[in-house]
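Structures follow.
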Structure 1
Amino acid sequence: MVNIIINVAVITMNKNKDIIEEGVVSILDNKIIYVGDSLEEAISNYKDFEIIDGKNGILIPGMINCHTHISMVAFRSLADDCKDRLKRYLFPLEKILVDEKLTYIGAKYGIAEMLLGGVTTFCDMYYFEDEVAKASKELNIRGILLETVVDFISPDSYKEFGGIDYGKKFIKKWENDGLIKVGLAPHAPYTNTSESLKECFVISKENNTLMSMHVAEMDYEFDECIKKYNMTPVEYLNSLGILDNNFISAHTVLVNDKDISILKEKNVGISHNIGANAKGAKGVMPILKMIDKGLNIGLGTDGPMSGNTLDIITQMPQVAKIHKLFNNDRGVLPCDKILEMATIGGARVLNMENEIGSIEVGKKADLVLLETDSVNMQPIYDYYSTIVYSANPGNVSMVIVDGKVVVKDKKLLSGDFNEIRKDLINLKEDILKMAKTL
């Protein structure tokens, strides 16, 4: 059966950034087989097809969340104004409460939130990532799932750096899955040793998997690298030989020109997490210099305890506005560039630009339909501006992942959202009781 979407403005995000105002897109199995403006041409070779009326909506590629910790949604709205929340609040809370059940329930809720907000691919860094994988398969989302490695006893390990052993088994278990890709995520320079970082890199190389890490995010991380190695965090990681095109550098705020040159030379992917960085008062990533150097940059939400949201639509206007303000220049980062980072840019960061990130024949059918009937969506003079500055997650009316409709008429089809929400809320009492002791 061929599904044919009509009556949409297709924002392709292809190399030329073509826009097809009276667009038609055809899907067979999990692939896009036609992109154009002719229904007659789209159906010419097929007798068995179904028409999906886009109702004058805007069809964009599925959005990509390049860095998050989705199961943290269980802790959302706790200690939002607490200083040094990571070490004083989050690490202790995780040590006591995070287990397979919480991770799975949090993952299902977080995935539901992402799908309802138009995210079709996400890169996660957390514990018990096998539970996140199971939740991802159940709700049919594309997941890049990376097991956390830290230098202390973690929720899913009884020894330091136990995530490495967990990760090895995890990689083998999911190595041939169509939706799920897995790997390792050493948490940060300050929670790993040079030896553990090198070991993670070797495992990633041997298995051709991605590796992600919090880099140049914290002032104490920067100061420690200078004190111990007389190098910036980026210089330090480069000296270990672990930076390459399979490395995703999350945050990357405290970097200088030399660091940016290193990141470009090694073709490192960058996840820009503007909302969480702004809320945490971490600083502003020098994105204009990175763009000038030609770095691959995608957008991330960070964990929902840090940034409070998991969709990318809410990140886009923050990226635009904060950088305009920071650079005192209204003209920087035009809207098409913002949407690029949210889609094909994120695909480049994940080394998946040949599979997802744009609406082109031969790519996976990961698509998002934004309705334009709501009060905030009219009039439309510029599609990119409307998407970046006017739209919100509530405008997502349909989501297709790998050829399957998972959201229709703003309702989740791949899972029972009422049950998913009920399970999450049932965790609240125990979490609140423990939180009050910290």
Structure 2
Amino acid sequence: MAGQNLDSQNSDDAQIIAQVCKGLEQVVLKGRTLDWLRAKQSNALATPQHRDLMFGSVRYFFSLKQQISEYLAKPLRNKDHDLEMLLLVGAYQLQFSRRPAHAIVNNAVNACRPLGKPWARGLINGVLRKMQRNPDKFSGSATTNNPEWLVQKISQQYPNDTDALLHAIDQRAPMVLRVNTSKISPEDYCLQLRSGDIPYTISAPAKAIVLATPQPASSLPGWAEGQIAVQELSAQFAATIVLQNMPSGAHAPKLFDACCAPGGKLYQLHEQLSGRFPSHQLVGNDKSPTRLEETRKIGQRLGHTDDSRIVFQNTDASAADAISGGNYDVVIIDAPCSGSGTIRRNPDIRLLLQPEQIQEQQSAQLALLRNLWRGLKQGGTLLYSTCSVFEEENDRVIEKFAGEHTEAHVQPLQLPLGTATRFGWQMLPSEPTTDGFFYALIRKAQSS
């Protein structure tokens, strides 16, 4: 019976590895994102084991690929890219898994059958056995584990922080929670975590909760009741900035969140506005109907769906009719960007992002600023943010926009984490609890 159970487990492991390999082909060869896999090929990310193999193989793709090439007598044929993916998964496990090496090799060999290539068992076995016998030969480093252009750009823009940044984006991101203060206080929620023996720390600046070990959100106390949301720490400062810089005289403020999905800032703002103002209106706009629907569902869990103070709008924020002229006290633009500050959370970015895309993003970011500026009241404030570490998407965007608009006055920012830049504030993933994130605050001058 024990032997049958072991055979069944080995068969399951081989099937999981094969599914991950098929998913990796979509990312590596077809340029699909991990988000695309979640939506279109979810069996590649179906279990924690799937996700560990997928994210780990993508995270260390460049270093693992280089190492594998040293053990192959000749390059694999184009039609055998799935075998390259299989070697990547095996190499990742040999380097970073605690499973016995012989089990890792055997499972990879067995995965040849569900991949439809039983003839490759000897090849896979030979390469991985060689790697197993040379555990100290792993040549991975923060430099070799990233595309050359990315290393150069980080070196140019962060000469004093290059090593720390490159090291940081190779790490796993922390899981950070935001307490829904309309449901429970942070102190009372922490009591629930302690009762459940779930270790955590508190990030004092935002009263955010950083879990010692990430776990499925649905397994956390109070999740189904909407007591918490998963929200990256640096993004939690948006609400604080908005509340501290609300235009004077705004008693029932109107706010426009231009790219609101998946709703973290939107609902955090709503909760804090509700405690400060007798009434407010918060327009949550997003151009993706799918992401907007997901945002609604999150709001339903948090208990905000039926609140008339939140209005949803499905529009491209760069379109002329996206915002009515001169009506809003606050405009929030969490602009689409390269995502370079979130590589440790989205490791596929290092494979898919190309340097020319950064300039394209800058054009789109400026188009959003120029269009939505029209809908901001005189004396109103605009909060611009990206999850990028590149100045092309951050300071240079604000510099160009402010140079075009004499009534745009860039305001100084001071946050507990990160550093000031020429036109805003930059947080980096080398700070363990934050992603790379940029904020800039612009006030629209009153007419003279």
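We did not get these values from a lab; they are worked out from the coordinates using the rules stated. In this text, all values refer to a predicted model and were calculated from it rather than measured experimentally. Cβ atoms are built from the backbone, for glycine too; each structure is taken alone.
Summary of values
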quantity: Structure from which -9500 was derived, helix-only ellipticity at 222 nm (-39500 (n - 2.57) for each DSSP H run of 4 or more, over all residues; to 500), options 1, 2; calculated: 1
quantity: Structures 1, 2, by relative contact order in percent (Cα under 8 Å, 6 or more apart): label with the highest value; calculated: 1
quantity: Given 2.8 for distance in nm of label points 7 Å out along Cα→Cβ at positions 150 and 278, calculated: source structure among 1, 2; calculated: 1
quantity: Winner on Cα Rg over 2.2 N^0.38 Å once structures 1, 2 are ranked, highest first; calculated: 2
